[in-house]
Structures are given as C-alpha cells and as structure tokens.
Structure P
Amino acid sequence: MRENAKLSIMFADIAGSTKLYETIGDAKAREITSRCIELLSSITARHGGRVVKTIGDEVMCTFPTADAAAQASVNMQEDVQSQAPRWGSPLKIRVGFHYGDVIKENGDVFGDAVNLAARMAAQAKGDQIITTGDTLECMSPHLRMDSRMLITTTVKGKTKPIQIVELTWGEEEELTVMGGLSPAVVSAKVSAPMVVSFEGQQISLGENQSVVSFGRGTTNTFVVPDSMSSRVHSRMEYRRGKIYLVDQSTNGTYVISSKGQQTFVHRDEHLMEGSGVIGLGRVVTPNDPLAVHYSQ
C-alpha cells in the first residue's frame with residue numbers, strides 16, 4: 001500500500017570501515033560494526049524512529065519530526081564516542097538527514113527526501129552530523145542554536161541551491177577539578193583574542209567581535225579580490241574561549257603558521273592558535289598581497 005508522508009530520513013554509517021577491516025581483521029571488525037549498528041538501531045527506537053534497513057555498515061531510518069532526528073543524531077555520536085573504547089577501536093560515525101515528503105510502500109520509503117538525506121550523509125565526515133537548511137528551519141530554536149552553515153551548493157536533480165548545515169555536538173568546554181582542591185578551583189584552556197588583518201584593515205576577534213568572514217563578495221568582513229576565492233569563502237569564529245576557522249568554499253582555505261606548518265581546511269573547521277597567514281584557495285606567503293594575517 002502506498003502512502004504519502006512527511007518524515008525525517010537519516011543515513012548513519014561507520015566512517016573508514018574498510019580500513020577498520022584491514023587493520024584489525026574481518027572477524028573483529030565484523031563484531032565491532034555489528035555492535036555499532038545495534039547501538040544506532042536502539043537509539044533510533046528510543047527517539048520514536050524506525051529502522052528501514054541496514055546495508056553493511058550503514059543504517060537507514062525514519063523519524064516523525066526534524067527534532068527527533070536531530071536529537072537522535074547527537075545521541076548516536078555521543079554514545080558511539082563513549083562505547084568505542086570498550087569495543088577496542090576508535091570508531092567514528094557520520095550522519096546525514098533531511099526532513100521532507102516521502103512515499104511509504106511495503107515498509108520502505110522513496111522520494112526526493114531520501115535522495116537528499118543520502119547526499120547529506122555523503123557530505124559528512126567522521127564525527128559529523130549534516131543536514132539541510134530547509135530541515136534546520138523545521139527544528140526547534142534550542143536545537144537550531146547548535147548549528148553552522150557550511151556551504152550553499154547545487155545538487156543534482158534540484159533547480160534551487162541547497163544549504164548544507166552541520167549540527168554541532170560535544171563542543172562544551174571540559175573543566176577539570178583537581179583532586180584535593182576546592183570545587184571552585186577549576187581550569188579551562190582559553191585562547192587569547194586574535195588579531196586578524198588584511199590590506200590595512202585590522203579586527204580583534206574575541207568576545208566583542210565573535211565572527212569575521214572572508215571572500216571576494218562585498219558583504220564579507222575582509223574582501224579578498226581573487227579568482228580562487230569563493231564569494232563567501234570562510235570565516236573565523238570565537239566560541240567558548242577558542243577561535244576556529246570554518247571553511248565553506250570550493251577551493252578550500254590554507255592556514256600557514258609562523259613556524260611554516262601548513263594546514264588545508266576544506267568544508268571543515270580548524271582550531272586557530274599562534275600567528276601566521278591564511279590563503280583563500282591558494283598557498284600564500286607573509287609578503288603575499290592576498291595573505292590574511294592572524295596573531296595572538
């Protein structure tokens with residue numbers, strides 16, 4: 001029997017499972033992946049969802065709302081992170097979901113929402129939860145707070161660009177209470193504000209100015225007029241005492257520290273510390289006119 005419905009479709013799979021089998025052997029890897037799939041299935045049920053099918057190291061499931069899928073995805077990441085050491089492997093999962101119209105038939109689901117959810121899962125890396133901007137709009141405000149837009153892009157079969165969004169989890173600062181000390185004596189690593197500069201423009205990134213953006217578009221904080229730079233290329237965020245570079249570009253962002261260490265960030269984020277230069281879509285040197293400088 002065919003039935004039209006509006007559901008959240010989620011795909012969750014184990015990142016790097018092929019390498020896992022090569023590293024620890026078929027028998028042990030199969031045992032660990034089976035435990036992980038069982039855990040993901042139980043979390044799905046806990047949040048009112050239904051497992052449609054399991055395909056190797058991947059679970060496809062549905063949830064009645066966007067909120068239920070979001071909460072389940074965070075629980076999946078948290079529980080896998082806590083259980084993996086007991087399984088004897090540094091296991092990570094990637095999760096993608098989308099809320100939209102589907103067709104339910106013979107226990108399976110079909111439609112555009114299924115295709116979009118699969119594409120979101122393909123965008124995710126280990127430890128990541130990826131969804132669409134349309135799904136984010138269907139979520140409760142307190143859940144939308146823990147998200148960041150990664151990129152707006154075109155998707156095969158869709159005429160309008162799709163916003164790709166990451167749901168963040170586990171980023172709260174951990175405070176360590178030392179044994180024998182008063183509970184009031186705690187410690188947390190907090191980065192100093194960071195000064196960002198380009199072509200004579202200088203901004204101190206910190207509590208008073210928590211975000212700066214880079215790109216060739218005129219709406220950015222720092223406009224970098226280069227063909228390798230995306231219109232909205234990347235940004236730096238001050239979050240809970242630390243500073244992160246978040247790339248959302250086509251060509252990626254290069255971070256070159258003052259010690260010469262080079263990091264390539266592409267649709268991901270990078271913890272910023274010390275000083276150096278940033279190149280949008282290309283490697284730059286400190287004397288390069290297209291170099292964005294940063295320092296603490």
Structure Q
Amino acid sequence: MIIVTGGTGHTGHRLVRALVDRGEQVRILTREPAKMHLNLRRQVEVVRGDLTDPESAAEAFKGAMAVIALTHIRLAGHVIAASKAAGVKRAIFMSSTRRFTQFPEDTARQVIAGEEAVRASGLDWTIIRPSMIYGSRDDNNLVHLQRALKKWPIHPLPDGGRMKWQPVFTWDVVAALLAALDSADAVRRDYTIAGPEPITYAEMVRTMMREMKVRRLLVPIPLSFVRGAMGLMALVSKRPLLTSDQIDRLREDKVFDISDARRDLGFDPISFEEGINRKILGKV
C-alpha cells in the first residue's frame with residue numbers, strides 16, 4: 001500500500017494513475033474526495049481526512065509501506081508525524097526550486113524549513129524538487145499565459161523576456177517520483193528536476209505562439225514600468241496581479257543542475273517545445 005497526499009492535484013492525478021497502472025495498491029488521503037477523478041476513485045482507496053489532524057492522519061497511514069507527499073512541503077512535519085505513528089519508514093516528499101531564490105520570502109522560507117524537517121526526520125526520505133511544473137490543461141502556471149496569448153493581440157515581455165526559466169513537464173515529474181520510489185540509491189538524497197535546458201521567457205512565449213498557431217505583437221517593457229504599474233494597482237485593489245517579491249523574481253534566472261537526477265533516477269525530461277505541443281493537443 002502506498003499513501004499519496006496531494007493526490008487530487010494535476011500532478012497528483014497523474015501519479016496515482018501511473019501507480020495504479022503498474023499494479024500498486026494506492027490510498028489517497030484528502031479533505032475533498034470528490035476532487036478525485038471518478039475513474040480513479042473506483043480503483044484506489046480514498047480516505048477523507050486532514051494531515052493537520054494527527055489521529056485521522058495516522059489512521060490513514062496504517063498498513064502502508066511508503067508515502068508520497070505531494071502536499072506543500074510546509075506540511076512535512078505532519079507527514080513525518082503520521083508516518084512515525086503508523087510505522088511507515090519510506091517517504092518521498094515533493095519540494096520546490098523556490099528554495100533557491102535570491103529573493104527569499106515567506107514561501108521560500110517555508111520550503112527551506114520543510115526540507116530541513118525532512119532531513120532531521122529519521123525516515124528513509126527522498127526529496128524531489130521540481131522547477132515550474134506545466135503540462136495539464138488546468139496547471140496553475142502556463143494556463144494563464146496560454147489564455148492571455150489566445151485572447152490579446154499584444155503580449156508584454158518584462159525586461160525584454162531575457163530571464164531564463166527551465167520548466168518541467170508534469171509526466172516527467174511523475175517519472176522522477178516513481179524512480180525515487182524504486183531506487184535504493186535515492187534514499188536520504190534530494191534531487192532537483194527541471195526541463196532539459198533553460199530557455200528565455202521570450203523563447204517560451206514564441207514557442208507557445210508557434211504551437212498555438214497564433215501571431216501576437218511582443219512588446220518589451222522595463223521592470224521599473226511593471227513595478228510602477230503594480231504599485232498603482234495596489235492602491236485600488238487588494239489583489240494586484242504581481243507582488244513586489246514576484247516582480248523581483250522576474251529578473252532572476254531560474255536555471256538548475258539536473259545531473260544527479262539523470263544519474264540516479266534515469267531522469268530524461270522532454271523539451272519545452274514537445275511538452276507544450278502535448279499540452280495544447282490535450283495529450284496529457
């Protein structure tokens with residue numbers, strides 16, 4: 001039995017599907033069972049519960065040989081406590097490359113603290129640390145960009161779109177999680193996973209336009225203009241499109257070394273162009 005937390009998310013659904021396809025017994029701990037796809041709900045055990053409730057979490061973890069925690073790493077302490085209470089030794093945690101930001105804020109500090117809790121847990125842990133995940137029709141990252149490119153004839157490129165990103169396709173994340181589950185070499189190791197190579201934001205936008213078969217006017221704008229516009233928006237809205245921390249991170253290259261994952265997990269991610277093609281065609 002493998003416990004999955006966060007199994008109702010867009011990457012979680014795909015992980016659960018992959019586990020079922022290879023014959024694993026899977027139990028999903030979730031506060032909202034209705035979010036589990038109906039066809040998968042019939043093939044797995046779905047337990048209504050909350051990680052922050054020690055008794056229900058420990059009960060849900062009973063009898064499992066491993067846990068794969070896709071819930072935010074800030075909840076690692078609850079996963080660790082439930083694992084120990086239920087006698088589960090093997091645990092794989094999904095973290096985030098946000099921990100490497102040069103502009104630390106609350107989310108980054110939560111990621112760092114969560115990873116440190118995992119390392120001190122005494123479990124047979126593995127940390128999988130993906131960059132920006134994309135690929136499903138409803139992912140939280142590129143779907144907004146896709147909608148903007150579909151709707152508007154002009155698209156802004158902050159700082160000329162020179163910042164480099166290294167997004168990773170959702171099924172490549174699933175492959176890394178499964179490889180970590182199977183590998184003794186991955187115990188008490190952490191792995192950063194990302195796309196095969198970094199590309200600029202401008203290249204990402206042009207690739208999406210090409211795959212979407214749309215033509216848009218790309219307009220470079222300085223970050224000082226973005227900061228000023230968001231400052232004005234903050235005066236009239238409680239939810240500006242970008243916070244000052246997010247604007248700072250716009251000028252930060254997000255480039256990562258994935259050589260450890262290639263070596264130990266056989267990690268072989270697809271290109272951004274192929275991933276976007278699959279996303280747009282719905283082959284996800």
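The numbers here are math on the coordinates, done by the rules we state, and not lab data. Since this is a predicted model, take the numbers as computed values, not measurements. Cβ atoms are built from the backbone, for glycine too; each structure is taken alone.
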Check your understanding: One of P, Q was used to calculate distance in nm of label points 7 Å out along Cα→Cβ at positions 35 and 195, giving 2.7; which?
Key -> Q
Check your understanding: Quick one: distance in nm of label points 7 Å out along Cα→Cβ at positions 27 and 211 came out at 3.8 when computed from one of P, Q, so which one is it?
Key -> Q
**Study point:** Origin of the derived value 22.5 (mean count of other Cβ atoms within 10 Å over residues 75-82; candidates P, Q)
**Key:** Q
Exercise for review: Using relative contact order in percent (Cα under 8 Å, 6 or more apart) as the calculated read-out, with 17 as its value, let me know the right label among P, Q.
Suggested key: Q
Check your understanding: Quick one: P(r) over Cα pairs in 5 Å bins from 0, in percent came out at 1, 5, 11, 13, 14, 14, 13, 12, 9, 5, 2, 1, 0, 0 when computed from one of P, Q, so which one is it?
Key -> P
Revision key, fill the gap. One of P, Q was used to calculate helix-only ellipticity at 222 nm (-39500 (n - 2.57) for each DSSP H run of 4 or more, over all residues; to 500), yielding -12500; that structure is Q
